[in-house]
Structure P
């Protein structure tokens with residue numbers, strides 16, 4: 001009998017079922033209301049090597065919750081009505097982000113709803129107990145691509161520094177590294193973003209399972225960020241070194257990616273091995289007991305109704321709003337007439353699925369200035385700011401320098417982005433570009449995206465736009481700036497008039513060459 005008593009299951013609460021029903025109802029509505037966003041995450045997991053780990057995040061989180069099952073039984077449950085305004089804020093954020101297809105924001109909002117759903121249906125005490133498994137779900141969101149240019153530069157810096165220490169002559173021009181044996185490009189695939197994301201996801205989990213000290217957890221998580229960045233720089237150095245020593249016969253092409261994964265696996269093993277020497281003893285789980293009972297007749301009913309109502313608000317709003325204007329809010333005829341034809345070439349930006357676009361040449365002091373513009377109406381799901389819409393073709397060009405500039409003409413002023421570009425054949429060109437939401441222009445794509453979301457929801461600023469001017473130059477970059485400034489000043493009014501709400505036939509614009 002005593003042996004059987006040891007295996008007796010912990011007593012369950014009699015008032016648990018209403019909370020579970022409330023949680024189940026909220027999760028079901030969450031799944032149905034945000035199915036498109038969840039499907040977009042799944043699609044990225046399956047097609048991208050960088051985010052393939054996302055498939056494992058939910059099972060890992062569920063396992064971590066299962067490990068705390070005894071503590072869950074002891075946790076008192078009560079509806080958390082304070083979660084309602086926070087849930088409303090996330091649903092509102094999702095609605096605006098979804099309107100302009102900003103996937104990372106809409107996906108983050110949807111995942112962050114899960115802790116609030118648990119809080120709303122079961123109370124803050126349960127959320128506090130499960131905070132790590134619930135927040136670990138954030139690693140399922142495909143994000144981090146905006147770090148790629150920064151990581152590319154760090155990788156190039158480390159590689160150049162290590163080559164100089166090795167007494168190997170190297171010349172850096174942007175992301176191109178030239179040595180006596182060949183020319184190397186620190187491409188996006190060499191940035192180490194996939195190693196960094198995987199390291200942070202694994203390192204955070206390892207720190208949670210291995211340490212109880214918050215200080216140790218923070219130190220190991222910091223190491224999981226720094227170590228792969230430094231290791232990727234050393235990996236790039238090793239590739240250049242091996243290629244140089246073998247006269248470009250090894251460590252180039254596909255095999256350097258294989259070396260990368262082997263090297264990354266070795267680095268992670270060493271990091272975990274060193275971290276194991278500082279592991280904390282895990283405290284024993286307390287004996288399960290019976291949690292406090294509540295006298296609510298139907299606990300969680302009101303909170304479930306409130307949560308369901310909030311999550312279904314976007315559907316109601318879409319039904320009540322009038323349709324967006326079908327006619328374009330831009331007029332490109334006069335702007336197109338000012339341009340000479342330009343053939344599609346490597347200097348054109350890469351923008352896809354636009355409602356209309358123009359590409360052509362202007363003259364400034366007998367020098368060709370290439371102008372490009374693309375417009376995106378709000379009546380479709382195509383978005384202006386995205387990873388596949390790029391101001392320059394990264395496969396052909398690399399940035400040697402970037403800076404934000406202000407363009408001023410009389411009382412008109414707006415910011416534009418300047419990029420000094422290099423090609424593999426040594427060509428140089430200066431690029432100016434900016435984005436627009438209706439008649440407002442800025443070099444800040446995030447600000448323009450926010451204005452587009454407001455415009456699409458509240459029906460103003462009925463289109464998004466992109467503009468670029470570029471010129472080739474030899475050595476005098478100041479002269480290139482002067483040429484771009486003269487061309488923009490001369491044709492500024494034409495660009496402004498293209499943003500008017502006057503309707504015009506766009507057949508000419510639609511026949512313009514696309515990149």
Structure Q
């Protein structure tokens with residue numbers, strides 16, 4: 001079908017056109033592989049088109065929001081591209097969230113449709129009951145789910161294709177929700193321009209080529225997932241999607257060897273386990289780029305990575321969802337020499353280190369790092385005040401307090417936003433505190449981070465309780481399960497008479513960190 005918009009539409013630089021180009025130029029080359037099943041570029045293009053047709057026939061159109069609630073699989077990526085083909089916006093959802101947490105995302109985004117899989121059907125049903133929405137539900141997998149349309153059934157429909165539309169690069173592609181400091185998540189709106197700029201960042205930082213085989217083990221609901229493989233759709237290279245489940249180093253190493261993976265991103269806790277596997281020296285691995293991020297890495301982990309994979313390019317990436325996400329890169333040759341640094345800002349974005357009045361601070365002094373550039377999100381969805389606050393002074397305020405040394409390397413000192421990074425997951429203290437406050441026995445609550453060898457940091461709850469008698473962490477589990485995803489649960493509970501507060505009544509968290517930020521010594 002040819003329309004007047006065709007000449008402009010064909011010139012757009014986004015992943016829908018990138019797939020179409022590869023479907024013509026290298027139709028039989030592998031695009032995606034999941035659990036041994038390969039999807040070629042031609043098949044990917046055809047399947048995305050058929051799904052887009054089916055969604056369009058059911059009313060999904062430009063600007064609509066469609067949730068995706070799945071584990072990692074081929075259909076996840078197909079769904080993102082089909083939604084975007086219609087000018088609609090994909091909203092990836094963390095499958096570990098509770099029904100109230102997902103219900104908030106449905107209400108805030110205004111989504112009326114969701115693509116999910118059979119195992120999450122009960123969760124989707126509970127969310128639909130709470131919101132009265134999600135009238136269009138598509139399910140991946142075998143078996144029937146009441147009130148849901150089968151994914152494969154939609155692809156098998158024999159109907160006329162939808163009318164193609166032009167999707168400019170500044171069109172919103174994704175709404176990626178990040179936990180909020182006041183308890184409500186904020187939706188970072190990322191455009192096709194953002195994702196294309198992110199792809200170019202990865203190509204430059206990792207020296208990617210069309211011959212690379214990317215191994216995706218990061219959850220696709222994280223920007224680290226889609227962001228890390230965006231370059232594959234530009235280059236026409238293969239992405240191997242690893243199933244999401246408890247991390248098993250042997251399984252991962254088996255997959256790297258079997259798939260001949262050349263590029264891998266893991267969080268430091270995962271690299272620690274991989275490097276400790278005794279089978280690594282005997283394996284026929286082809287790793288050319290090993291990268292890490294989302295949490296700090298100790299010198300022990302960095303040295304282990306360098307010793308275990310001496311021939312691989314070791315790259316650390318730093319950033320945040322709102323920046324698509326990479327803002328700084330640290331090459332392995334500097335990792336030990338600049339221990340604790342997140343690297344240097346990438347050349348495609350502008351950065352400043354500023355005080356509260358937006359004055360530049362001197363080198364070595366602490367300030368907030370602020371950004372401009374093509375990877376910067378468009379806005380926070382449905383939240384003009386948060387958007388205005390984030391862009392105050394014409395720059396995006398990261399919330400990260402940093403210093404820069406004489407060579408330009410950035411060191412994160414603290415976070416303005418009260419956040420804990422545990423195993424690559426962002427945990428905002430206010431959200432956990434709000435859940436604790438809802439418990440009838442808790443009078444006061446504050447959450448802090450405690451260093452942890454495995455997860456980098458874990459949340460610790462410091463609470464004052466009502467009445468007599470002790471309160472144990474297991475007693476809180478049923479309550480917390482109803483309010484928070486498991487990874488957000490406090491890993492220790494400290495009971496105090498009252499929380500330390502300043503003259504203004506605010507909890508003095510640095511005192512709590514000093515008193516309770518380290519694990520108590522084990523006697524005997």
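Rule-based calculations on the coordinates, nothing more; no lab input. Quantities reported herein were computed from a predicted structural model and do not represent experimental measurements. Cβ atoms are built from the backbone, for glycine too; each structure is taken alone.
Computing distance in nm of label points 7 Å out along Cα→Cβ at positions 41 and 433 gives 3.0 for which of P, Q? Mind showing how you got there, number by number?
Details: P: 3.0; Q: 5.1.
The correct label is P.
For which of P, Q does relative contact order in percent (Cα under 8 Å, 6 or more apart), calculated from the coordinates, equal 16?
The read-out was computed on structure P.
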Discussion item. As an exercise: helix-only ellipticity at 222 nm (-39500 (n - 2.57) for each DSSP H run of 4 or more, over all residues; to 500), calculated from one structure in P, Q, equals -9500. Which structure is it?
Written reply: Q
Item to complete: Could you tell me which structure in P, Q was used to calculate percent of Cα pairs over 41 Å apart as 38?
Response: P
